[in-house]
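Below you'll find the structures, each written out as structure tokens.
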Structure I
Amino acid sequence: MTGTLKLPHEGTPGSSAEGLDARLVVERGAFRLDVTLTAAPGDVVALLGPNGAGKTTALRALAGLVPLTGGHLRLDGAELDRMSPESRPVGVVFQDYLLFPHLSALDNVAFGPRCHGVPKSQARAQAAVWLDRMGLTEHSSAKPRRLSGGQAQRVALARALATRPRLLLLDEPLAALDARTRLDVRAQLRHHLADFEAVALLVTHDPLDAMVLADHLVVVEDGRVVQEGTPSDIARHPRTDYIAHLVGLNLYRGEAEGHSVRLDAGPGITTTEDLTGPVFVAFPPGAVTLHRDRPTGSSARNVWRCEVAGLETHGDQIRADLAGELPLAADLTTVAAAELDLRPGAPVWATVKAAQTHAYPA
């Protein structure tokens, strides 16, 4: 690939009005979306959440495809919600890309500039530059049916960028790709987004896509923001069960007195942190050690009697879903699972060392 995706800033550099400033309020029947989003030029923000959380509604509201019922939407100081969708400086890459099947890759990319009044020859010249930047020059004459999933994704991205948007929206940009292609295209997309100088916002339910592609995560559940921060902060300090499940942690809430935490539901946990008041306690499934009998020589401060509720393959390990004194997930090797004769309904003892837990204020 040659060149970069850098786009010139518009407006006054360093102006506080640059970037995205939005409070998206959308009421649709019994569902209410109320999400605040802010981002500076060059930021890549991921809107993450389960199905039905309101992610797509938020994206469609930003694009002008769903009207706001409240709040505000400003981009580089302009009132975006007062503009028609086609006049907004917004580029969108939809989940299924929506390439025109009868047009070549070149003419798909040229479509945006043509809609903005650029003459055909000039629009096609601009499109050729974008395809070159995406490494797709040799596919410029190909129709979408002749493109691979990764190639189609890059054509869709080039088409969105060819209009020189100040806000780039990506709706589940990698969802249509198989696992092998997804790995390569994710790396390519990260490179493209790193060079994009306006605001980029992607909607996804895949935590790996969010962690790799975005600088800032906004987690939405039931139409509201439940947590936001950098990927590392979200991964280390989950604040809901949904987020804990995404990042692969056991998560509990309780009341701390020194190194002891009395859980809201369940027994106590000993931690290394010395805290007082409401806290979360988290630890990875790999920190859990399972025993058939109550351990007597273990140095672990946390010991609970459990029962195997279910087993599933998790990568190259077995993940045990445990019920009992403390519901939790434990990861162990296939050999260890066989030696323990694990099966649904089997009684086990679970231990976790205090040093492997992490407590933080709720």
Structure II
Amino acid sequence: MTAFGPGPGRTERLVLPGVLTAEQATRTVAGIAAIQRDDGAIPWFRGHHLDPWDHIEAAMALDAAGEWERAEAAYEWLARHQNPDGSWCAAYPDTASGVDTAHPTDPGRESNFCAYVAVGVWHHYLSTGDDAFLDRFWPTVFAAVEFVLGLQQPGGQIGWRREADGTVLTDALLTGSSSVYQALRCALAIAEHREEPQPDWELSAGLLGHAIRHHPERFLNKDHYSMDWYYPVLGGALTGAGAKERIEADWDRFVVPGLGVRCLSTNPWITGGESCELALALWAMGESDRAVEILQWIQSPLRAEEDGLYWTGYVFEDDAVWPEERTTWTAGSLLLAVAVLGGDEATMAVFGGERLPRGLDSDCCA
């Protein structure tokens, strides 16, 4: 892996007035790169753990910064440590000698964690145009998608996870299923590019999208979490007037003007990840001004200038950051939001979704 240095012609898309200067963007990318292990693994922070979804989010941010070799190393790490059934464990400890895949801290396998590799691989291909990479990682994506679709329920929703003993938790999370929907569409884009149609995936994507849009009763009720509010929009299942209506309905419940987005509607705690993801959803809706405003709000309470990383959250009633951790995925989500607002085509493609396949329409309500 080469030393840190953003790719030419890319860093200007990580500059956003009131959010990041060129120097700040470089420092944030360097902060993620400093935590990445030599073998490509990207833990939350050194000494904590790695989970597949957040590892990929950080890798996508590296791609948005032109750090293509580092991002590819992150995907190579995933391919090397994929389980025989196509999954990854939910969490692996980061030790002094590296990420310990032999002793996962959570041996369960979560559906949205495993599916997200399709988003990352497609994003890397769109960032680099590297067909050899796409060919090499097609088996990894294929196996992951097949594992995830093995958890799909008759109503289209995706079961949350498979435990280490094989037990399937069939309850579905709206946030997780919305993330899986985005991943299925990216997987279908990869299959289409390779001219390897996957009609079963198209049917599954259509059923899942329909469930998200029309059947809230098929998902566990977690509506006090902001992610359940915006993820149907962020994942691309809900667009247009439906997306606008959903976001406006709970804006005042989750958004704290001048600070950011609550993780839970009941707690005086704004978080960087949720704030940046809402910004991505707003951009996808055509609400770029509001997206920029939210990214500007979180800079003061959450940005750590010494390393360019971001605190996970801020308890505004106590004027205190909490927990006292700066995570690669929080910084990654910030960089991805800045990248779409700056016109990065690869990042716009995976979060905008206009050119992603939608799957076959479901007629379950006919």
Structure III
Amino acid sequence: MADQYAASASGTGSSVPALRWEELPEGPVLVLLDQRRLPTEEIELVCTDVPALIEAIRALAVRGAPLLGVAGAYGLALAAVRGFDVEEAAEMLAHARPTAVNLGYGVRRALAAYRTAAGSGADGLQAAAAALAEARALHQEDADASARMAAHGLELLEELLPGGGYRLLTHCNTGALVSGGEGTAFAVAGAAHRVRELRRLWVDETRPLLQGARLTAYEAARAGMPYTLLSDNAAGSLFSAGEVDAVLIGADRVAADGSVANKVGSYPLAVLARYHHVPFIVVAPTTTVDLGTSDGAAIEVEQRPGYEVTEFPGSVSGNPVAPLGTQAYNPAFDITPPELVTAIVTENGVVSPVTEAGLAELCARSRSGNGMMSI
């Protein structure tokens, strides 16, 4: 079950976290900032069980690859603490959104901790506590990874663009709303802003759900960044005019060969960047790299409801913009091949050029067995 209540935020960056665990008198809950209501309202959803969390994930009330991993871990802990079937909860959570690999990773982390505790003779409450501790650990790891990605990304920009004064183009939303920290690609832009090297952040509105307009612009405004919003199909004119120094995007899954699944519209940006000799940089934690998926063709691309395209602004209650009965093609993601990616920035370093061997070597230094088990 999920309930709603209003939250307030003030100052630089939202003071309302995207996700938090809270102990209420009636029992533990997972509290989510409902990203569907931004930027006009800051409303929190209170999830008391796994079905409510799954509904929030599928409806994109909570989203973003790293944060979905954290949400999956907390969801498993929620099931354990409240006495629900943990194995069933793990199966349901891991498949709530097929493209985002972090979701399953977070679920597996918490499930492994639960199984280990239970197998060592712990009772239900102790095993649940172990799952919750693992979720909290993952949450902190994600925040730490965000800071390291920002540092590595800024260093890469300084290397590629020694003149400074960066004009960066970003797509979808990759800030604090998708992370336990400051985000992925947006965190790099934030780091450039703090050292006064961000001349302009170009923000794609990102169709069909306008996550750039609603969320990235929201975060950029609160951080005091110099930013400009543009329609997705205006990006080409910016490249043509020489107004883009680099493209920064996140990722929902990176295949073993370096193919990148990200919000639909990312691939055209990569093609534009290659044609105009502009660096195309992917920023993502190593948990987003899926060495078990061989290449881009093996990535399952989620298909979203047609009304997100035929109605504006992409919600059930939106205003129709197409004739009744119009069919819509609405993939949530597209795939960018590795040859179009200048570099992949992770918390443990940068892979450039992007190769299967380079990714495997990077992941070997950071991966532990607890994230690789099957449910």
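Computed from the coordinates by the stated procedures, all read-outs in this text should not be read as laboratory data. Keep in mind that what you see is a predicted model, and the values were worked out from it rather than measured.
Out of I, II, III, which has the highest value for Rg/Rh (Cα atoms, Kirkwood Rh)?
Top value of Rg/Rh (Cα atoms, Kirkwood Rh), among I, II, III, belongs to structure I.
To which of I, II, III does the computed value -7000 (helix-only ellipticity at 222 nm (-39500 (n - 2.57) for each DSSP H run of 4 or more, over all residues; to 500)) belong?
This value belongs to structure I.
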